Structure I
Amino acid sequence: MSEPAQAYAQLLEAWANLWRAGFDAVWENYQLWSCSTPAYFLGQSQVGQTPAEEIWRAGRVRLIRYRPTTPQQHPRPVLCVPSLINRYYILDLLPERSLVKYLVSRGLNVYMLDWGRPAPADAATTLDEHLTGYLAQAVAAVQADTQAGPVSLLGYCMGGMFVAVYASLFGAQVANLVNLAGPIGYHDEGIFSLLTRAEWFDPDRLVDTYGNVPAELLCWTFQMIRPTSHLLRALALYERMGDSDYIRSFAAMQTWIFDQVDFPGEAFRRYVKALYQQDQLVNDRFTVDGRPVHLRDVTCPLLTIASEHDETAPCRSVAVLNDLVSSRDKTLLTLKGPHVGMVAGSKAPVHLWPPLANWLVARSG
C-alpha cells in the first residue's frame, strides 16, 4: 500500500473510531435515560386519548366510535381500517397528532376498527375471514348504528388494500373510498417486495413453524430496513433532551413502534404468497371466498393518498389504484413524508389532514 493510501486508511479508521465512541456515549446515555425517567413511558398513558365508545365486538376485534365535536354533523359515517399488525392509535396518537380528533372536529362521524391482539388460535383465521367476516361485520355495525346506508371507508397501510378489495366486492355498501398509503401493486421497488421474493422467502415454513408470525420478528424486520434508525433516533433525542414537547412526541411514537401485534398465520401466508409474490390484485387473479376481485368494479368516489418518500408502501404501489378503478370521481394526492410521518408527524396537520377532511366532508352530506 502506498504511503498516501496508508495515511488515508488510517484517517478513515480514526474517523470510524471517533464515530463509534460518540455513538457509544449517546447510546449509553439513551439507555440510562429510558430506563430511569418516567418521561420515556408517557406514551403508554397518553396515546389514543380522543373520547370513544365501543359499539361492537367479535372476539379480539372491536369497533369504536368517535362522535363529532361540532354542532353541525355530516351524516355519512367514516370507518377507518388500520393495518392488521399495527395498533390503530397511530391515527389517534396524541391530541395534537390525531387525525381522528381532526376529523371529528370537522363534524364527521368516525368509527375505528381495532383488530386487537391475536391469540394462538387466530393462526387459523384466513385473510378472507378478516375481509368478509370481521370487516363486513364492522361495516354492518356502523350502518346499524347510524342508519345512514353506505359508509365511507378509509384504509391506512394494509387497511388500504382491505377497503379497496371490499369496495370491489360490496360496492353497494361503500359510498366513498380512501386509500391512505395502502399498497395495491406489490411488485415494486420497495424493500418489502424485495425481501419477500419467492426465490428466497418461504412463508409456508415461517407459518408452519410459528403459527402466528411473532410481533417481535415483524418489529425488528421493520427496524432493519434502516439498521441505524434506532441509533439516529437516540441521537436526535440526546440533542433535544431539554425539549419537553419533543420528548412527549418521541415517547408516544416509540410506544406505537414497539406495540406491534402478531400477524395471524394463515392470513400472513396468503398475503405474502398471493400479493407480494404473485401480485394477484393488479393482475385480476385475486379471490376472496372464491369470488374474483376486479378493482375495475370500484365505481364510488376514490381518494388515493401516496407519498414519494414512503419505503413501506412505495408511491407507485399505492397510486396504481387510481388507474385500475372505474370511478369517475377520483383524486390522487401525492405527499412527501414517510409512511408514518405523513399521518402522525409534525407536518401531517398541514399537508394531510385538511385535504383529506375536505374531500370527505364534500361527499358526506
Structure II
Amino acid sequence: MFSNKMNFSFAETQNLINRISTIDLFKGNWQALEKRENKYLKELKRIATIESIGSSTRIEGAKLTDVEIEKLLKNVKINKFVSRDEQEVVGYYKTLDLILENYDSITLTENYIQQLHGILLKESKKDQRHLGEYKKISNKVIAKYPNGTEKIIFNTTEPHLVNKEMSELIVWTNSQFDNKSLHPLLIIATFVYEFLSIHPFQDGNGRLSRLLTTLFLMKSGYEFVQYISLEHSIEEKKKEYYQALMNGQKNRYTEHEKIYEWTLFFLTSIENLITKLETKYQKYSKKKSYLNARQSSILQIIKENQPVKVSDIFSQMENCSINTIKKDLQYLGAENLIEKIGKGRGTIYLFNEERT
C-alpha cells in the first residue's frame, strides 16, 4: 500500500541512495565524536532547541522571534501564558524536551501519539476540547505567511476514515522498522508524508509531524539532529516544503500518488543540516578562549613543565595566592585547555595538545 508510492525510477532511486549514503557516513563520524566529552555540544543543543521551537511555531503562523522565545523559556515555570503564541511555544518546548530526554523508551502507538498531541496543546486555551483526540470536523493543510495571508495546500482525510488510516500507518511503520526491509530514512519520510496527508487532529498536526520526525530520527541513530534545527531548515524552505507535499497529495488515493519529490526534499533537508552542523561545530570547537595575563602565564607553565602540581605553579607565580591559582585552573579545565588527573595533593595538570 504505502510502498507503492515509492516505485521510483532507476535514476530517482540512485539519487536517493547517494544522499542516504552521505547522511549515514556523517552519522557514523558524528557518533564517534559524540562519545567524547564535549562541552560545545551542550551549547549547540541549546541553540538548536530555541531555533526548533521558533521555526516550527512560526511555520504555523506564530510571530515570536528566537530572542523572545529564549526570554520566555527562562520563565517557563510561571503559570500563565497570555498570548496564543506563548502558549504554542511552551507546548512545543515541553513536548520536544520530553522527546529528547526519553526517545529511546518511546514506542510508536496511536495512544502515545495522542498523548504527545495532548502535551503539545496543553497550554493552548482554545484547544482544550480536542486535546489528544482525532478530529471530528474536516480540515485542510493551510500555509500561513508572515503578512497574514493563508493558502490552502491540500484537503486531508475525512474524519470518519482517520482511525482506519492512522492504524494502518502505524502498523506499517512498526513492521518496516522491525523487518528492516526499507532504510529508516525512507520509512520516516513516508510516515511524515502520510501523517500530514491524514492530518488526524483538529489542530497541531504540522508541529506534531516535526516533533515525530525528530523522535524517529533520534530512535534510528541520527542523534545529531538535536544539535541543529530541522525545523529551522524547513522554515527557510517553506515554499519548497509545501510544494513537495502537494506533488504527491494531488494524486491522493490514486495509483499515480508518488512521493519522490517529498522524499528528495526530506533527505536534502537533512543533508543541509549536516553542512550547517559541521560549520557550527567548527566555529564553537575552535573558538579561542579568553585568558587574562595571569591565566596565560599559568597555561604556559603547565605547557613547559607538565605534569605539574599546584605547588609547582605557585612557586613560579609571585604575588598570587593558592586559591587564585586553583580558580584559574578550574577555568582552564572548563575551557578544555588543560587536563586534570588525580585528586587532592596528588593532583597533576597536563596541557591539552588538541586545543593548539
Structure III
Amino acid sequence: MVVAVVAAMVAGCGSEPSSTTPPDGGADTPVAAFGSANATPSPAGSPTPPPTEAPAFRAGNPKGTAAVPAEARPVDTSRPDRVVGTGTPASCTSTAVVSAVAAGGIITFDCGPAPVTIAMKATAKVVNARSRVVLDGGGTVTLSGGGARRILYLNTCDKAQGWTTSHCDDQSSPRLTVQNITLANGNATGQTVDGGGGGAIFARGGRLKVSNVRFTGNRCDRTGPDLGGAAIRALDQYHRLPVYVVSSTFTGGVCSNGAGFSSIGVSWVVLNSLFTGNAAVGSGANPARGGTAGGGSGGAIYLDGNLITLRLAGTVIERNTANEGGGAVFFVSNDRTGTMRIEKSTLRGNPSRGFETAGFPGIFFLGAANPTVTGSTLTK
C-alpha cells in the first residue's frame, strides 16, 4: 500500500510557481549577505557599535549546539530607521506596524518595559522597492493575527507591492528579517495568491531569515494537496539560497500540510529550533486520492520541489502529527536531486498515519539518497 501511495505522490507532487515577468523591469541591484553586515554603517570616524545585546526572551531549543554562520545571525538593530511606539502600550498599534513595514529599513519597538500584544487589524506588507525590512520585537512584542488574518506578507511578483525587476521570481531583495518577536494566531485560510499558506509569514522572492521567533497557534487552509505553512510559506528565494531559521519555536500550527513551515522549490537551514504540537490535518495526500481534497503531510515541515536541501541541526521535532506522510518532515525532490541532513537533533513521537520512509521514523523522503543522520536520535 505504501508503495502505491509513494508512486502516486511522485507523479503528482506540485511544481514550482511559474515566473511572472513585469512589463518594464528595472535592474536588480546585488545586496550583501544577511547578518551583521546588514547593520547601518557608522558615521565617518566613529566606531561601529557592538551588536544589540540579546534579550532575555528565548525561543527554540536551549540545548541546541549547532554553530550559527555569520549570515544567519541576528541583525544589529542598535540604530533603527523606524521605531513603533512612543513608550506606552497604547502607542504600539497595528497601523504603526503596517506603516513601518511598508516604509522598510530596521524597525524596533518602544512599547514600554512590559510584554505587549499588538492586535493586527491588517496584514503588514513589504513594498518591493525596499532593499530590506528588519522587524525586531526586542523580546517583548507579540504580533497577533487574531485568528483572522495573515501577519506579514512579502511577494516580489505581486503588482500591488510594485514590480522592481524583470525577473520577480529571482531577485535579491527585499530581504525580510524577523527576530526577537512572537507571531501568534495568524490565519491565511482562504488566501489564494500563489497557492496560499503562510498564516504568520508569506514570503515569495528576495530573502527571508528568522531568528529567535516564537510562532504559536497559526493557521492556513485545512485541505489541499500542496498548500501549506501554518506559520511560514516560502517560495522563490534569491538564487535558491536557503531560508535560515535559527533558535525559533513552532507550536500549535494547523494546516493541510506543513503545520510549521512549507515551501516549493526552497531550501532551508534550521538551527537550534523546536517544533512541537503541530498538525497536518488534510486528507488524501498529493495528488489527492479520489473522493478527497488532498493534503495531510508534513506535521512540522513540508518541502516540495526539485533541487532543494534541508539541514536540521541542534533541533528538536516532537509530538507533531500528519494524517498522511511525514509526521515530522515531508520532503519530495521531484527530480531526485534533493538532500537532507540531520545533525545533533532529536525527532521523536511524530506519527505518520499514512506512510513514511522505512528506517526514518516521522519522515517521508524522496531525494538523491536517504537522509544523512549524524549525532541524532530518531524514534517513534
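Determine which structure produced the value -12500 for helix-only ellipticity at 222 nm (-39500 (n - 2.57) for each DSSP H run of 4 or more, over all residues; to 500), calculated from the coordinates; the candidates are I, II, III. The partial results should precede the final answer.
Working: I: -12500; II: -19500; III: -1500.
For helix-only ellipticity at 222 nm (-39500 (n - 2.57) for each DSSP H run of 4 or more, over all residues; to 500), the value -12500 is produced by structure I.
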- Task: Work out distance in nm of label points 7 Å out along Cα→Cβ at positions 259 and 339 for each of structures I, II, III, then name the structure with the largest result.
- Result: II
- Message: Comparing I, II, III, where is mean count of other Cβ atoms within 10 Å over residues 163-170 highest?
- Response: I
- Entry that produces 1.01 once Rg/Rh (Cα atoms, Kirkwood Rh) is calculated, selected from I, II, III: I
- Message: On distance in nm of label points 7 Å out along Cα→Cβ at positions 283 and 323, which of the structures labelled I, II, III is highest?
- Response: II
- Of structures I, II, III, which gives 16.2, 50 when Rg and Dmax of the Cα atoms in Å, for residues 91-202 alone is computed from the coordinates? I
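No lab work stands behind these numbers, since they all come straight from the coordinates. Quick caveat: nothing in here was measured; it's all calculated off a predicted structure. Cβ atoms are built from the backbone, for glycine too; each structure is taken alone.
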